[in-house]
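Each value in this text was obtained by applying a stated rule to the coordinates, not by laboratory testing. Quantities reported herein were computed from a predicted structural model and do not represent experimental measurements. Cβ atoms are built from the backbone, for glycine too; each structure is taken alone.
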Structure 1
Amino acid sequence: MLRKINVGKRILSANDEFALENSRLLADHKLLCFNMISSPGSGKTTILARTITELKASLRIGVIEGDIKTDLDSQRIRRTNAPAVQIETGGACHLSAAQVAGALANLPIAELDLVFIENVGNLVCPSAFQLGENAKVVVLSTAEGDDKPAKYPGSFANAKALIVNKIDLLDIPGLLDFNIERVRTDARNLNKDIRIFPLSAKTGSGFAAWCDWLGESVLRGR
């Protein structure tokens, strides 16, 4: 007799087991973890580097970097003197909980307050895989267009926070056709509780609200 095996379900089940172990490890160390998701080029690494620099006096931050190839992003994070572990997926469009487990073992988690997972640049696959994080943060740059919450609802519906990056480009007349109010409306139609932070990782505009929220989140999580 032939048996039908749902391979997709078994893969997700195995991933969820690792995610649960990651969650327990983070909880044991009273360590907050955010899974950052976006399209390639939205500015995730630049946001993280500036966040680490802005908060270095109050929060100890570590980063897990996910890319298909190279360790360029982890090099940028280490230049801020924050610990970073690189994961090269070799082609996979998202990180797995097992990969994150290995990366956590190579971070000094007992000495940290907050861990960011910078997922592979993709607005589809990463949203479907739990990694053991406390919450997801989705990043949208103004250069990508204001239709992304409507086109990729899964990423925005499951996020605790939305960063709208590169708002400095909106000051250049005629450069972009981007309606930030449309983004707010579409994101909140999917997730009424999502926190939205318009900012520029280049100029620092809007960063105070984002950093304040991170500090408050760490305190609440302890």
Structure 2
Amino acid sequence: MDKEFKFITLTGIFIGGLLSANILGGKITEILGFSVSVGIFAYPLTFLITDAISEVYGKKRAKQVFWSALVTQILVLFLIFISVKLPPSGRYLFNEQYTTIFNSSLRMIIASLIAFSISQTHDIWAFDFWKRKTKGKFLWLRNNLSTVASQALDTLLFMFIAFYGISDKFTVSFILQLSLSYWLFKVLFALLDTPFVYLLVKWLKNDSQTSN
């Protein structure tokens, strides 16, 4: 793979992780006694990828990935809306279940659009800020500082927009409790993915060196 093909591949993985988190995220599972969305496994990929791209290609290319994902997310939101609103064929027996699942996805995607836009913009800015402050050193620190703060923004915005008021249970205090547990899991994932940031950056830099 040449340098540009690797960039395109990472963009595809980024968009796939984002959409997977949104569409699959309605299911709740339990990990270590905490209830979390299954989307928590896919979404951290996005921060890992933008940090690696920012490190090797620069902030401008990371923003290109962000805009590609945002446009794709809007398109998927529109297609889901149309699919839910179209009347079912008489032989299609699962329209109620289909509507229930994808109506939930609609709200989650809208919430994700807002949270994603703000948190990813912050992550790209923060990673570049710390890169300049550290003169390009301490990748592990820059990766974690930018990701942990951005994940906090993302979690709070998403949880309140997606779930506030859907039932009497989802009060401000309850959502804050949920947000804390989700954020702590995301912080754990951010810490665990640090070796993968180094591997990804090395993979990209090796290619860029051979391409020059």
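With distance in nm of label points 7 Å out along Cα→Cβ at positions 97 and 129 coming out at 1.2, pick the structure among 1, 2 it was computed from. Spell out each step's value before the answer.
Working: 1: 1.2; 2: 4.7.
Corresponding structure: 1.
From which structure (1, 2) was mean count of other Cβ atoms within 10 Å over residues 49-56 calculated, if the value obtained is 19.0?
Details: 1: 19.0; 2: 24.9.
Source structure for this number: 1.
Among the shown structures 1, 2, from which was the value -11000 of helix-only ellipticity at 222 nm (-39500 (n - 2.57) for each DSSP H run of 4 or more, over all residues; to 500) calculated? The read-out was computed on structure 1.
State the single structure among 1, 2 that was used to calculate distance in nm of label points 7 Å out along Cα→Cβ at positions 121 and 145, giving 1.7. Each step should come with its number before you reach the end.
On the way: 1: 1.7; 2: 2.2.
The correct label is 1.
When P(r) over Cα pairs in 10 Å bins from 0, in percent is computed across structures 1, 2, the figure 8, 34, 37, 16, 4, 1, 0 traces back to 1. Among candidates 1, 2, the computation of distance in nm of label points 7 Å out along Cα→Cβ at positions 73 and 201 that gave 0.9 used structure 1. When distance in nm of label points 7 Å out along Cα→Cβ at positions 41 and 185 is worked out for each of 1, 2, structure 1 gives the greatest result.
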